[in-house]
1. Out of P, Q, choose the structure whose coordinates give percent of Cα pairs over 30 Å apart equal to 34 when calculated.
2. Comparing P, Q, where is mean count of other Cβ atoms within 10 Å over residues 188-195 highest?
3. Just checking, which of P, Q has the largest value of relative contact order in percent (Cα under 8 Å, 6 or more apart)?
Structure P
Amino acid sequence: MTQTRTPSDATAESGAIRLTQYAHGGGCACKIPPGELEQIVAGLAGGGGADEGAPTPPGELLVGLDAGDDAAVVGVRDGLALVLTTDFFTPVVDDPYDWGRIAAANALSDVYAMGGTPVVAVNLLAWPRDVLPFELATEVLRGGLDVARQAGCHLAGGHSVDDPEPKYGMAVTGLVDPGQVMRNDAGRAGVPLSLTKPLGVGVLNSRHKATGEVFAEAVASMTALNAEAARAAVAAGVRCATDVTGFGLLGHLYKLARASGVTAVVDAAAVPYLPGAREALRDGYVSGGTRRNLDWVAPHADLSAVSADEALLLADAQTSGGLLVAGEVPGAPVIGELVPRGEHVLVVR
């Protein structure tokens, strides 16, 4: 059962409201675990029109639930498809404006991960109206608006509910050329793997929630748009990519490799991390979501070459992480490669 704290509880030490204290989890670490989620949606792929006599939906569903992609893609005419996604979560940082920026960048990232361009978004806001002042909600929405403007994306209205736990995010619609969609199942053996943002925001956010310490580089990483990386990947002819969020690098890479029928090999020494991430891990700031990520992929992975701590960092539940690209992206480190399917779907060396 979620326990919500009163303003007097959360402000006792600092005199300022700490939004992370009103949430049972933080950011994408509060996602339903990937294994449980797959059980929930099993058998639901394929979209509408299942009943006899039901109208056929307009357009063609090009990407749906089947491979666990970041967004749905619907072809509407030759050379044009819609990309549709939604993403929202509990406070990942205490600053409401930064939380709004992070949540917006995270939602927009799903469109970029498919190779698309965001066009319009609407807000999704859940707010404990009798507990937290609306001035904070305004700051959250302002942060989202500023990031949408930065992305060149319209932001028009949305939906709000009274909720015991604050949550914020966006539903986003974008456009993409059907011939340039980046998807999970298009990976092929012999292609390098690139990662466009360092890992570590999960453990740093857990430390922030517990101690109030602010990690500016983590906030900068989470608020940075994946727009430029997506454009570079599409221009390079990449057709397989995802973004790294709540299921961690290993979780999202497992989904990509499984859908593509290949094995993903990760060079652990090549994976970049934010400053302070290893210290946060050492001091025990690991979310339950991160541990569940590792439990999910472990039966399908060879992790014998790395320590248990290194495996946890690779499974760290990210919020608004970078793109994981099957191909090379200028300026992004190559962290591994795809090879023909072997005994394991993932191998970390």
Structure Q
Amino acid sequence: MRILVADAFPEEYRHRLVAAHDCDYEPDTTADQLPAELAGYEVLVVRSTRVTAQALESADALRLVLRAGSGTNTIDHDAASRLGIHVCNVPGRNAIAVAELACALLLAIDRNVADNVADLRAGSWDKKRYSRARGLFGRDVGVVGLGQVGLAFAERAAAFGTRVHAVTKPGRDDATLDRAQAIGITFVDDLPELARTCDVLSLHVPATDTTTRLIDRELLAQMRPGTIILNTARGDLIDEDALIEAMETKGVRAGIDVFADEPTAGTGTFRSRLAAHPNVCGTHHIGASTEQAQEAVAAEAVHVIEEFAAGTVLHCVNPRTPREFASSLPTSDRT
């Protein structure tokens, strides 16, 4: 198969693809460049590069778009389904890395680590200011989403001696419930109750029609003053203007790794009111960016490609044929 890897990919696993397939490695490809690059390729591998309908429509042989990670919101599912292109991902392999960053952000906010470092580098000593911190032990932590990342974060939050809470959800499998019980998670009825209950709210759900702007003015109004919000999932989960307002009026603080309009390239200029706010401890969408996580993701990505070459589609997240896509539409939208 002809494969285009359009984002950074570990060398060892790249060599495996090159040994078995006609594979090109173009890690600096941008979303704008992608439409002109896809001719002749059957498989496209991306991490953060956005895959638009225009790019998919420009491809003359593409059969699989593989996101080397879990979230696929940067790929146009509808266009892929209409064109009969599979969209697949690599779920769960970076869960520990993302959970670790969420914990790092929580600790950094509680102990004002970023401001400590900035002042020391500027030659300022202010032990009086930075000696004030509440600590994590005994605090109530709400976990929104009990997938692999949410559970990994919950385990680590519990190890700090926090009380972990989550929302009851019908249909959770036995393995998830058993793991939640082992962690000691307490369940509440809905998200507003979770917001009222907890000192910390950590987001671990995908960006969908139902989760976009999940953290809005109404939910923020339910939160305690000084609540810490952690978002290492997707920027679209938060109404950024509403969060800034809550930070100004009730002292909400936030650890943010993902932003609604963040750049898709690895470097560039980024102007964001949220990222610049003094109540925010922000990072550059690096949740999954550890060597351990990237190697685990790459290994599974190679496995997905090999299975696809053999006729098996793993981890597909969209309707897989034009007919299936058409049948998934409301009757009024079908043609």
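1. Values: P: 34; Q: 41.
Attributed to the structure labelled P.
2. Values: P: 18.5; Q: 15.9.
Top value of mean count of other Cβ atoms within 10 Å over residues 188-195, among P, Q, belongs to structure P.
3. On the way: P: 22; Q: 19.
Going through P, Q one by one, relative contact order in percent (Cα under 8 Å, 6 or more apart) is largest in P.
Laboratory data are not the source of any read-out in this text; all were calculated from the coordinates shown. Quantities reported herein were computed from a predicted structural model and do not represent experimental measurements. Cβ atoms are built from the backbone, for glycine too; each structure is taken alone.
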